[in-house]
Structure 1
């Protein structure tokens, strides 16, 4: 399909302007909804969001030290209130990845020179150690959700200030060059790096996302806010749309909250989509419908070639498991298998894939509602310029990072004559669709000079029923480092393989992989399979930590 006009989007230079603008436009419409562990519903309207952030920012200016302030907490409405209020008050919000070890958490806060830290009760033990080790850290503040606590007291203090100013601000907005947040990279191939992002960069990225993709009135997200995809794309962008965002803070309650909130749109990473996909097929097998549905999928894919869309009534129970209204899944953070994406579309869920990295605030490209291909990541955002150099994706744009915190040498090394080097390999087709072919550092190089991307190999096998998770890698087959065989490390689906021996699992997998190998050139054929008895260690966006796993192998 040819390109079509961008959707309209409001542009803001600062978060203060963003909050004021969305409050004027959407007023008493619900902005944020969350559920307690017991399932109790809580919400804030757009007006209440602006008022609470304004009150907190007033209190922060009086009660908090200046500089960089960490947020160490699970997803919650409070997380977002603190984030917005810190930035509006002139502090830099440091987003800490809570899935790291306690030692890494403390080192991140120390590295970012944090002067205070907001933390949820779960991280109080880490907080006490922080104060002992870090003389720069002046304050620890609890993000209590109920009753009295540091945040609740600061909110009351700020509300009194705004009342005295008759609802107006007591301080001017700050310069657009201000560093809004420091976010750590996911660290799949190296140590996480602290990335400095500006307000205008984040807000431009969110507005660009809105220009390319139309979403539903209700959007559900369980993506971590300490990652730019979870924050910029699934919260800030959605609030710009005027959508109501369902906030999930725990994977334990994700399916419950998803069904209760009953969204039209869901934000996801490939692991979540793959889990939904596996759950659907598991249910169909139990119901004895697997063969009939596979025939339907072939018919659906044939109909797509003639612009005929089939959505028979028997698909409705599948939709009911996700609340009954879900029609759009936006997926990013890693590569989603094209075959899984195609099958999810046959089940009635439109899949829109995107691509981004932390240093880019994060989105670089995304498919569009009426112009999408599940095997690509779509079109480059309008505010970005992109070029390919030796297959690597290089970009320029206003949403690029200000640099790595206190590391000018590392920052300079990330640029090539003013172009940011993403480290990702890709290609552009004649219609402007970007395809990611792999990660430059991940390439497997054979002694004959041939190169293969492990992500490509993984895409061929990830939809096999017995495979829960998979990682392709180069295995040295002799004393020579360059004598490499293509291997798979597989975590089998524990439900489907229950009662099977390792030999039986390998035997079934080998039969299926032999069939795949017949379709591939010799150098891309899989030569070895290794089984794991546990899931892979992953980043915040559920990407496998390749370098860590290979070091432990």
Structure 2
């Protein structure tokens, strides 16, 4: 005889699950025992939020849902930020929470909240399991929904009495690939006509362009059409470097140097754009025409209202569109002469002997190989890395430009290090974001990860402080103290290096990687460049006619 928890774990194994992240509670004990007897590894974290960030990052990097588990009430509530992170970031994930028994009420209302209702606006689907015989069906449906476009989180609640209930053998449901539709010939013909008529075409690669299954087709589309391209923050790296067609990344919505090309374009082909991202450019009635190429129709927004759409499997759609365009676009490279000026101005002052954001990005890029993975937390440095950090391989810079939550950088990097132990992985965190989940250093040490954590220290919530200053508010309410990060790292069993001068940074990072294990590198930052470049310099730039 099987019990409900055995069926749940067998159904997860049936889906190919190899690890589950989380912190179980007493309501999960049957499930924990079933996991112990299974092929699945339980990865215990120090906070439920970190478990959700790790599971979501697993989904982003593999295309398969990551799985996390928590207890009821407070444990389940600690998943909500991670659920929203996965929902807005389109990362497939399964959240499993426990609950008190539903066939009896031996503890009255103790710790009970309505987790199903709580999770509904934060997930694609939220269901309570009320019978063990339904488990194989609900698990299969959960994985299908989590993976289908647009991917995202699905929540299942398993009450403890259903988990413990004995039942006969119940057949598992074999998973099958999710097949995506193809764009219609008429849509492809219309889009091709618009591209052939364009005088200054431009391609934009957005968040959905980073799906693991589509990156090779995206690269071929760019090479076959020879149209220059730029990316959103979450679209970085979705086309390999070396094509000499990359125009930059839209880290701001307007007036940055890359917008010289965007403002001059009369047609922009947006590939995989998701309007959950901060707008990479602002559409206006007099602006360029836009062709939306996506897995799903565009959300019409005040700043984004495409004139044509190609909807279906991105890879197949782009192959069919390239068939109609290759070798026939008369003005494919009309905007390419702007490239050198845009990229050179963005990279200016990258080697100055100060610990500026530009120098930071330059030295990090120097120590990271092409397949090295950078996981950014959320802060002022994210804008600088989005603008200045050049990527050559998809999903080698993990940043959140959708929910844009603090606290995700370290867990995200840990997941990457778990998946790719032979690649260099670095978390880049501000001191504010790092401290939100710094307890996961213990998890990283326990898992024997090789991981460098770069902590950018300014003793403040720097991005909000910058906005406060640019909007001419008084400097108030954003500063804090920090622990001695060197001693803090050593207390966990990690290594640490404090950088005192720009000349020490690159060598310190190389030393940290060479030494293996978990190594914190703490660097003070000269954020005076925030105002000089991102406000004063760009304000003086005359927008393109």
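None of the figures in this text is laboratory data; all of them are computed from the coordinates on show. None of these values were measured; they are calculated from a predicted model. Cβ atoms are built from the backbone, for glycine too; each structure is taken alone.
Comparison across structures 1, 2 (criterion: mean projected area of the Cα convex hull in nm², for residues 127-222 alone) gives the highest value for 1.
Taking distance in nm of label points 7 Å out along Cα→Cβ at positions 143 and 167 as the criterion, the top structure among 1, 2 is 1, with the largest value. Among candidates 1, 2, the computation of Rg/Rh (Cα atoms, Kirkwood Rh) that gave 0.97 used structure 1.
The value 19.9 for mean count of other Cβ atoms within 10 Å over residues 343-350 was derived from one model only; which of 1, 2 is it? It must be structure 1, since only it matches. Structures 1, 2 were compared on mean count of other Cβ atoms within 10 Å over residues 63-70, and the highest value belongs to 2.
Calculating mean count of other Cβ atoms within 10 Å over residues 247-254 for structures 1, 2 picks out 2 as the one with the greatest value.
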